[in-house]
Structure 1
Amino acid sequence: MCGIVGIIGKENATDILVQGLEKLEYRGYDSAGIFVTGKNKQDYLVKSIGRISNLQTKISPEIQGTVGIGHTRWATHGKPSERNAHPHTSNNHQFILVHNGVIENFEEIKQEFLQNQRFGGETDTEIAVYLIEYFSKLGMTTKEAFKKALTVIKGSYAFALIDKNDPETIYVAKNKSPLLIGLGDDFNVICSDAMAMLTETNHFVEIADGEMVIVKADKIEIEDEKGNMVYRESYEAQLDLSDIEKGTYPYYMLKEIDDQPAVMRRVIQEYTDSMGKAIIDPEIIEKMTASDRIYIVACGTSYNAGWVGKAILEKMTDIPVEVHLSSEFGYNMPLLSEKPFFIFLSQSGETADSRQVLVRTNELDFPSLTLTNMAGSTLSREADYTLLLHAGPEIAVASTKAYTAQIAVLAVLAKAVGDHKGLEASKEFDIAHELSVIAAVMETIIDEKMAISQLVEEYLSETRNAFYIGRGVDYFVSMEASLKLKEISYIQAEGFAAGELKHGTIALIEEGTPVFGVITDKKTAAHTRGNLKEVESRGAHNIVIALASLAKETDQLIIPDVHPLLTPLVSIIPTQLIAYFATLQRGYDVDKPRNLAKSVTVE
């Protein structure tokens, strides 16, 4: 969601802030702003609604400084507007603040400390900066006022604060929301995501929850909640700037769809040896083998990947698997088995809903594993173990390559556990070979872009609704396929278990309703075709995605055969392209759908 950038110690602070905000556009936002100042204490505050380009048009040449903070906002309190956009200022204009997260007790703070205060906007962040001013007026230093405010505020936050009377310092703190300090030569930066500041530095320091950081041009000082100094080594971000550029592609999503064969080969390279044997940390294998149940916890696309992972893990490991939505699990935890093992799936590793579950499972001392694309992310740091997806940065809001990478890594993990247990199903499963086949088949499907584009034009150009149906893993693919279509094209799309249509949903079928049938399972292929006949007789326009060995002449999208456990890795590819072309043909922004954020860092 919202993004924060900051810089101290460079002459061109304005340019660096704007470029950093542009790198954070993928996170989702509805307004943006910057504040810059310098040693001459001339300061500038510029805000706008809409895209970063709107902000840039308001930045005149004289708006320069050596220190500044910037922000992209995704509305949680108050509608998108310039007055609600960050940075926010205190009543006396001394303090300037940007904030990611949600302050849960902002109403209580108003009543206890700010009863007579008039507010210019509707955000919880404005409460925070006024609270800092309140404590400052009681005679506290800026540092003391900031720390005092942190003890009062409840909820999630990443704060960056500037006191105009001390333009050589940025005050930083976090709780639950991601924030990093970047180290440079005679300058330092702050950012929600390392990608925002890679042009300035690739050395970053993590901040733990509850810590406060004093950031100056030549040093940083980290304090814990008790005021003790904390010393922490920096790490080098393993990101390549070329990976986060579109290159010749018109949209990141298309690039990331095309990246998937390479991602499969990277997973093979990272997680198998020269003989094709799965290589996973032995401690992970031991912990999983000792468990009596695996719990996969995730949101959105990762949740859909979890269902596919469940099918693979149960088949390969003989361990029962449950899949749960993070947002539900955290507050309605089911009765757990005696020896649970938790797997958290998250592209960003910063998903707030998943983190609150991890905090709880850590308190209960249950073993945990995070599968994420981002090394050093919160879910990675706080889980016992991490397996990286090695998918490279995923910028488009609609996840594609992270989804397939999660399934591929879960398959390698299942193979490793199965081998350790000596199970027959695992012996017959050559993971390196099968993923190589998957990569080649992905390329074949990706090469059919024009045919898929024409199919979309024929079936989806005017429709308001669409359905995906399937059984077993094809149902799981239908869930993800419908999510892709609805989130970027705004077509009301739903994924259903094919056999459930006649239990109510078939009432929604009208003349011309597109129904996509996914058929990759020999056991259920005939049943799904029967369901397609049922909707066809009620006026539906059917589009079939089928494996070559199960296909009929009238099927529109034929997929070369792959291992039965891995069919979701290839059957999902045409649905990603269907969503892409449906969005493109309707004139919407493929990479930045309305109301959505890439990294959901608030509950």
Structure 2
Amino acid sequence: MNNVRHPLKTLLDKRILQRPCHAGLYQEALDAGLTELQARILAGRLKDPRAPVSALIAPALRYIEHPGKLCDATRGAERIARAVIDGEHIGIITDYDVDGITSHVVILRTLVELFGVPRKRLHSLIGHRINDGYGISSALVDKTLALSPRPSLIISADCGSSDEPRLARLKEAGIDVVVTDHHALPMEGPPASAFAVVNPSRADCDYPDATIAGCMVCWLLMSLTRTHLIEAGQLASDTPKLSPWLAYVALGTVADCVSLGDSAINRAVVTLGLKLINRMEAPCWRMMAERLGPDSTPFDAETLAFQMGPRINARSRLDDPYAALHFMLAEDDASARRYLNVLDDDNQSRKAIEADMAEQARGLAHQQLEQGARVLVVHLADGHPGVQGIVASRLVQAFGRPAVVLTQSPDPEMLTGSGRSVEGVHLRDALQRACELSPEALPRFGGHSGAAGVGVPVCQQDVFRHALATAIDEQLNGRELYPLILSDGALESHQLALPILDELEALAPYGREFEAPLFEGRFVVDQARLVGSEGNHLMMTLDVGDQMVRAIWFRAVTPGENMPVAVGEEIRCAFRLSRNRYRGRESLQLMIEHATPQFE
């Protein structure tokens, strides 16, 4: 038997490493009454939390900081209040992803239902990802200026911080723009032509948490506007607060992958929002529960991240996003069900496109890895621009390297791309550095540490790739890159039981920078069979020594390949614990993330 391993295979072997545990935080968690396992989970995710442990383990509304601490919030709220009082026409411009759509719902419902603005005075303006591009684009400015009557005020959400040239056009036309956003600002600072720029990422902003999502920024601003309208006598003092809209903010927060680690605000928003969602009072929540089946409730953060979020995003990835907005705003079950059918169809199309693009991207990535690449930049000539980010994420997961996926833009001389990063590499900073090294190769970029978008001239692909590689190497400073799985250690056999899930779920919500618990262990494979329509999922029964446990490993094999493990083998695997609900009954199931025979 040939035991010589291919060097690329060795390079791409996933490594299961236990998370380092912050000793001080571990003891603090125990002192706060957490179990040993809960303390281990908490101390493995947080290094130096800004918020007290009590705020992280018992999220509450009182941890949401006052909106008046946001720079320009008072100025922005006063301008919106004046528009409401004077009966001005108001435009709402938001991004087309889940954060943008939920922001749109928050602003629209607040203006209509709480502030009494007639719907005919409001204009919803959401760009088409492919035809219009991101943010307050030239196309959206053209549409705004063509409106009759033309709005005298624009409220943006989840966009606008980098759109000075377009904002200048609106200002010249006599339109004030109140920008609400959370993305990093350009080096020159907030756009000068905006009437107000409410963004916690501003260097001069005193708001204590810059990690909040765009939907939360606009929720805070609209809450402050309510206060101004009450003080002006326009609204009664008992006008309802915006608390019910936290259901939408929770969805946008989870879907936008902002931090759920040491952010007391984000944890509070998601926790309280899920409670509101699970009342199932709005048709959008009820119809999603109907679609997912009777075992899907109560919803948790994972439901929002992997069920609702992808469906809403799929619409804007492949077409215009208004069906997603109509679904969220549906006033009856029939309308919500009809729009959900559209979102579902788009999501299925998105999955097929994604699978084809991911396969092509992996092939190109392998070629670059053979040449020693530490950052992957792949150009998919026929790829769909709406799926770039998802495919980039797949490359990061598979190869443990930052990745950028480029496709053709409507401009034949330009490529558009989305990038995703790994822990320890700040992608936007790397792009800023790449722009300094080769400005002609990166005329447009934006984003944050983990994700970013780029515009690259077709003729500058190689220059861009080299500049980005140089910038990332500077950050890495020689650090090795490889696919990595961080575990929370091993569990005793008696802990492989449903009550342990209650302990773990008490620490929810889980998400970015507060990932769901993942454990490692060694088991003997008692039974194994391929399942699923494509035969690529592996269902197993694992022998723990004193009991058998069920396990499922999704996408364990590429169709046509052999199973990665065999009956009778002892395997080392990384796994999550999950509740398997079937016809009202619950059982424990292991969700396998990665497994290899122990002898490897």
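Determine which structure produced the value 14.2 for mean count of other Cβ atoms within 10 Å over residues 15-22, calculated from the coordinates; the candidates are 1, 2. The structure behind it is 2.
Quick check on the output: 2, 12, 24, 26, 22, 11, 3, 0 is P(r) over Cα pairs in 5 Å bins from 0, in percent, for residues 471-582 alone, derived from one of 1, 2. Which one produced it?
Numbers: 1: 2, 12, 24, 26, 22, 11, 3, 0; 2: 2, 9, 16, 19, 18, 15, 10, 6, 4, 1, 0.
It was calculated from structure 1.
For distance in nm of label points 7 Å out along Cα→Cβ at positions 23 and 415, find whichever of 1, 2 sits highest and give me its label. Across 1, 2, distance in nm of label points 7 Å out along Cα→Cβ at positions 23 and 415 peaks for 2.
In this comparison of 1, 2, the computed figure 1.0 for distance in nm of label points 7 Å out along Cα→Cβ at positions 175 and 191 is attributed to 2. semi-axes √(5λ) of the Cα gyration tensor in Å was computed and gave 40, 30, 23; which structure, 1, 2, did it come from? Here the read-out was taken from 2.
Any read-out appearing in this document is the output of simple, stated calculations on the displayed coordinates, not a laboratory observation. All figures in this text were calculated on a predicted structure; none of them were measured in a lab. Cβ atoms are built from the backbone, for glycine too; each structure is taken alone.
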